[in-house]
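These are the structures, in structure tokens.
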Structure P
Amino acid sequence: MAAKKTPSRLGFRMPAEWEPQSAVWLSWPHNLQTWPGQFRPIPGVFAGIVAQISRFEMVRINCASRLQARAKRLCVRAGADMASVKFYNHPTNDAWCRDHGPIFVKNDRTGELAVTDWVHNAWGGKYPPYDLDNKIPPSIAKKLQLRRFENNMVLEGGSIDVNGRGLLLTSEQCLLNKNRNPHLTREQIEQNLRDYLGVHTVLWVGEGIVGDDTDGHIDDITRFYKPDGFVTAIETNQRDPNHKLLAENLERLKAFRTPAGKKFDIVTLPMPKPFGFRGQQVPASYANFLIINGAVLVPQFRQKKRDAEVCAILGGCFPGREIIPVDCYQMIWGLGTLHCLSQQQPA
């Protein structure tokens, strides 16, 4: 029997986020239950994000046609370059495009871009319905006329991060969670990632931050900022429950080795001071930044000193890119911010 023609075998890989992009995909927010009692400002905040990205590259937005007129007005009001904003009649259940959108892969030899299409089950079945969200990858593949590789494993884009050179970072709390793929072993999950995303090594941290309804997405904890470097969240307050979780993850990062056998460069990011709404702590994290062509969008949580400190740290990680602070104080009540909302399309 012939070996299955997986994306990896065909020469595809998932590029790192800092590699050239042709667009960023977003899904327009409309689900009032995602921001209970606090939805009113969200579309305007979202339009501001569209405006910032449109300064640097194309913004492609999944948005049911009935919502598009108001969405476009808000984007214009926010100062978006509308020549770089395109709406698609792709209805969604929710706004978290990182998790329900396609994960793009590229063939460096042929230049072909393709879509990997995984199962989305709303973070372990927490927020039904999610049938429309599951239609987004095939809809985008069809609209862009791209090859689509389907995989029946549950996987969210926010649960993984890659360095574009064969390494993938994820968390045990999320990918080994019984609410995702109880029928798959750790080895089978790793093999799926190798086969479809063009990686050769999977690096595992432990648990995610308090209040994270995604069960430990990596994009709230640790990110690659270069092929051999991590930027990772730490909590200095020893009484905070995040302190132990993030300290244990930092120890794992220190133990990892590059393919050349060297230690990784590690830059630490402070956590924001804990806050919440209606008595519920939100998973606010500065690690949820978004890298685009020429810039990095950094979530801010109305903590002046810490917000500024993080922008300076990330400015050192990404020299030559504009550091753009984005107020996410209201957005985080939906339990995610900039990276969770977006999915980059490689150039």
Structure Q
Amino acid sequence: MALERRRLGRSDTTVPSLCLGTMMYGDQIGEAEAFRQMDRCFERGIDFLDTAELYTIPPKPETQGESERIVGRWIEERGVRDRVLIASKIVGRSSMDWFREDGAKPRVREADIRFAVERSLKNLRTDVIDLYQIHWPDRPVRIFGQDLQGFAPYEDDGEPIEAQLSALGDLVREGKIRHIGLSNETSWGVMAFLRAAEAEGLERIVSNQNAYNLVNRYYEYGLAEIAQQEDVGLLAYSPIGQGALTGKYLGGARPKGSRGELFGRLGRYQTPSADEAIRAYVELADEIGVPPAVLAMQFVTTRSFVTSNIFGAHGEEQLDQIFASLDMKWSEEIEEKVNAIHARLPNPCP
């Protein structure tokens, strides 16, 4: 399966089936390595870069925005702005108080949106962002693995969706962003944005960026059908489960230099049944003769509702395996074996 071009929502824009995620740029990955990564990806036709005002990860005041700045310097130095697609994001409702100049806690409101976009444009050294996304909802829903605590009713619905769309639409009309999308959004949330756009004549979302991988297939329950029926495809992040699906963290291991060793933050990939499921997929990869990362990547890339598969890599070997995943033939037999594991150990890492 070669690198494909896939349509971004109902727009005229196409993106490659793989997207380079840059959230580690500025901390775990320095500028020189980041430049080498972007060079190699660009040479392979991966001209889609995803960043955010939140990044570098883990988030902290001293590195906030550094991912965007590194991407911006690379684009400027290589002179490739007209040949790459840039995606960025505004943070959702948060208790982190270093994103706004006045120290206010960020929200997805008109003033926040405009400030965040203007700063990202400056960081990225560009006049327009191709895809601008709401990183997580303004309403207080449980995300990032908090699902395991059960559903929590909320009375505060957050900033009205119509107001969020109106503010983003103004920036589209001003030529500062081309398309808008969501991230870490629920089925209800996606449909609410679509319904508001249709009813009020507002800008329509083109994508939803959520976690999706072999041990977290919750996207298939509701959101995948929306992707098919409403043309709001998935930009899938964490296809290798923050590295967990390589098997390197099995049995509590923390390899030196890994994200788990440096920062912890493995969260949803440390649930009681995670090791058993991950081990099963690692053994399947060994059985069919591919590295576990290749199996994990190609599973995501071959889903009909995925617009682009967002990957991160640390080092040349990891990047080589990402590229190698495109050469893996996905067969009906492999599909059946993957689904047999899923049936036995479903979604241990939501």
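Just so you know, all these numbers are worked out from the coordinates, no wet-lab data involved. What you see is a predicted model, and the numbers here were worked out from it, not measured in a lab. Cβ atoms are built from the backbone, for glycine too; each structure is taken alone.
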query: Computing mean count of other Cβ atoms within 10 Å over residues 220-227 gives 17.0 for which of P, Q?
result: Q
statement: distance in nm of label points 7 Å out along Cα→Cβ at positions 140 and 332 gets 5.1 when computed on, of labels P, Q, structure Q
message: Among P, Q, considering only distance in nm of label points 7 Å out along Cα→Cβ at positions 52 and 92, which has the greatest calculated value?
response: P
message: Given a value of -11500 for helix-only ellipticity at 222 nm (-39500 (n - 2.57) for each DSSP H run of 4 or more, over all residues; to 500), calculated from one of P, Q, which structure does it belong to?
response: Q
statement: With FRET efficiency 1/(1 + (r/R0)^6) of positions 12 and 60 (r between Cβ atoms, R0 = 25 Å, to 0.05) computed for every candidate in P, Q, 0.05 is reproduced by structure Q
message: Tell me which structure, out of P, Q, gives 20 once relative contact order in percent (Cα under 8 Å, 6 or more apart) is calculated.
response: P
- line: Note: semi-axes √(5λ) of the Cα gyration tensor in Å at 30, 23, 21, derived from one of structures P, Q, originates from structure Q
